[in-house]
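Where a number appears in this text, it was derived from the coordinates with a stated rule and is not lab data. Since the model is a prediction, treat every value here as computed from it, not as a measurement. Cβ atoms are built from the backbone, for glycine too; each structure is taken alone.
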Structure 1
Amino acid sequence: MDKFTLNTEEAALMIIDVQERLMPVMDHGKQVVSKTISLIKITEKLEIPIILIEMNPKGLGPTDPAVMEHLRQVTRFEKIHFSACCEQLLTEHLQKLGRRKLIVTGMETHVCVLQTVRSLLELGYQVFLVGDAVSSRTKHNYRNALALMHDMGAVITNTETVFFDLMKKAGTPVFKELSSKYIK
């Protein structure tokens, strides 16, 4: 069951290509931003590392300002490959972090997210793909990519499940603070 269990000591959040110029054409792009912000707040409070990836920011623009506004401690990587794992600096950073369970959000589900997840799985990472925090331009591409990543071995999850799995129990001050603000 370890493959299906998140804990704060092993996890990192990876945000892939939630960029300005992609937003207008994404199906549920605003939801991706909202859920990504919730995950940022949760992981920051729990001291889980955050990795931000941008596909060719000169062409696609920077990360959406609403997301950037909430990032305090983040390691940022630019890429030109669809799979972020083609960038040596990122793979070296992941090795140094020593976190084997990656919580993944981003755009587009069937391109950069899919190819990065496939590479992460190949490298032996456990991937928790947050289904309500990823998007494509069409529902068909989104659904197809989720099915492919599931078949590859990624755990398809959602923001609320990630939150409750990381928290482990109710009633703590951190649980009360985060659940009232970021779980809707």
Structure 2
Amino acid sequence: MSENPMEFHEHTEHAEHAAHAQNPLIARVSITIALLAVVTAIIGSIESLETAGAILESNKATLNQGLASDQWNYYQAKGIKKRLDEQVVAMGGAKSDAAAEKVKQEGEEQKEIQAKAKEFEKKRDEARESADLHEARHPKLTLAAALLQISIAISTLAIITQRVWPWRLAIGSGLLGVGFAIWSFL
């Protein structure tokens, strides 16, 4: 989140100074600013969590891809050993019975290794899907936070000018920001 905490403090100070004027508009705008600041902070935190979630899930996907690759390499190594033992069986001789048993054992081990590799690939795909979902939410949440920050700034114009239209514009911008935040999860 990119907002400066001092900005919120400055807006609050403007609202406090103006509130002493006993103008009901100023009191309403001040309350609006406080609410918008809270909502902005919440959406900014959610935006940060979505970013962290995307990174975490991408890391999980990368880890599971590495584990799946390791299993497939092991699968291939077993396949090579199996093929060599099949050659020993084909040549016959004293060691062919032991080699035939190893061929059978390596074939079973390959099935287990293949199942593990596919499980890691499934976990990789799930993590990638989750990361994509987090990444898709991020731009909408960024826009939502920006609209809310803009609405806070516009609200202060209502205090400075003592006019209603900036306050209404700020409320509209704030509602639009909340709408984008909700939309990011639909």
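Below, the figures for the structure above:
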quantity: Highest-scoring label, criterion being relative contact order in percent (Cα under 8 Å, 6 or more apart), among 1, 2; calculated: 2
quantity: Comparison of 1, 2 - label where distance in nm of label points 7 Å out along Cα→Cβ at positions 95 and 167 is highest; calculated: 2
quantity: Computed 0.93 for Rg/Rh (Cα atoms, Kirkwood Rh), for residues 71-126 alone - originating structure among 1, 2; calculated: 1
quantity: helix-only ellipticity at 222 nm (-39500 (n - 2.57) for each DSSP H run of 4 or more, over all residues; to 500) from the coordinates reads -33500; which among 1, 2; calculated: 2
quantity: Of the structures 1, 2, the one that 15.0, 46 was derived from, the read-out being Rg and Dmax of the Cα atoms in Å; calculated: 1
